[in-house]
Structure 1
Amino acid sequence: MIAALFDLDGVVVDTEPQYTVFWNEIGKEHFPQEQNFSGLIKGQTLTHILTKYFPDAKLQEELRKRLSAFEQSMCYPYVAGVTDYVKSLHERHIATAIVTSSDRAKMAFLYAAHPEIEQLFGLVVTAESVKNSKPAPDCYLHAAAMLQVPVSGCVVFEDSLNGLASGRAAGAKVVGLATTLPADTIRPLCDYCIADFSQAELLPADL
């Protein structure tokens, strides 16, 4: 492993339960027939979600404001073991990056909660950085290019089906975290699967 590329929500910060509540509420309002709207859109950028599911411009603006207010008041607890694991990568001189479908405005809220994030991760790729949302491989290809490393030398850490598919399509090794979906659900899209980073010792030493 030359570089470790981390999704954000559900991988670095344990925020997915909060987003599930928010987006399922939106789903009930606009798509009452869809039982799990949050699962349908997970891993995609807000722009992609709004363009695909909410084409009305006024509604898009309303939803952007609602989501921004929600993210400003959210809690951002770390996924178990992630900070120690990232520090261990630094000791091995492995580059680290966050590759997220979140936008820069959301990242500002995260930095306020965890200012040390900017020291833990040398690169942050946000929704504004690429044209195509996960499951397209663009974000991970972009991160590898920015770090000036071959994507084949990167390991992607993801928790969503869209994110896992994105990492695999990019040509990276993929570690799935069963923080959001059951291990049996994500395992087919992973090279390795762990519950969270408290199980990092289960990963190969030469990953």
Structure 2
Amino acid sequence: MAIAFLKKSDPILAKLIQQVGPCSLEPPQPEADLLFSLSKTILHQQLSTKVANVIHGRFLQLYPERLPTAIDILNTPDETLRGVGISRPKVVYLKDLAQKVLDGLPAMAELAEMEDEAIIQTLIQVKGIGRWSAQMLLIFRLGRLDILPVDDLGVRAGIRKLYQLDELPSKKAVELIGQKWKPYGAIASWYLWRSLDMKGIEV
């Protein structure tokens, strides 16, 4: 239904959908641990996937018995976290996340019952978690489809490539183009990300 809607509402995107094939967005995972998900998000920021995975792995190895709890993270000396390659700002972010979890940050299952914007406003209270990070959790953990991350460089680059624009579109331009994709902005975004892996798009 979503694919048929997107194809009908945007003939240019329809050609990309035809070339890429079925959308394979992962099913929602509301049972996933919010602390684990957001700590991984923080550790991956501004790093290559390869480097981030190494650091995240070392972080988890600090807690060999189980996944770290908020108390575990708060009780871990900053120097220990720095020792596995975590930058000083990210140590602050992790500790702030852990403290907010203890203070009552909603669990993933609770977030699943909330509206999209309410979730975003809840999560951006955590240091190091901005609107984009919250939107990624909405798409990949909670399965929300009416999400268009207008600040995402991949989405902007995908639009530039697909519509053959001279430069990256502005946030406002992405919002304007994305109106025709509502309420399936996340699926359109997925196809735009995939387009960057393709050598050529025939439009």
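Every read-out reported here was derived from the displayed coordinates using simple, explicitly stated rules and does not represent laboratory data. Computed from a prediction, not measured in an experiment: that's the story for all the values here. Cβ atoms are built from the backbone, for glycine too; each structure is taken alone.
State the single structure among 1, 2 that was used to calculate helix-only ellipticity at 222 nm (-39500 (n - 2.57) for each DSSP H run of 4 or more, over all residues; to 500), giving -17000. Only structure 2 yields this read-out. When distance in nm of label points 7 Å out along Cα→Cβ at positions 120 and 192 is computed for each of 1, 2, the one that comes out at 1.9 is 1.
Given a value of 50 for percent of Cα pairs over 23 Å apart, calculated from one of 1, 2, which structure does it belong to? Value 50 for percent of Cα pairs over 23 Å apart corresponds to 2 out of 1, 2. Which structure, out of 1, 2, was distance in nm of label points 7 Å out along Cα→Cβ at positions 24 and 144 calculated from, if the result is 3.6? Checking each candidate, the match is 1. The maximum of mean count of other Cβ atoms within 10 Å over residues 32-39 over structures 1, 2, that is, the highest value, falls on 2.
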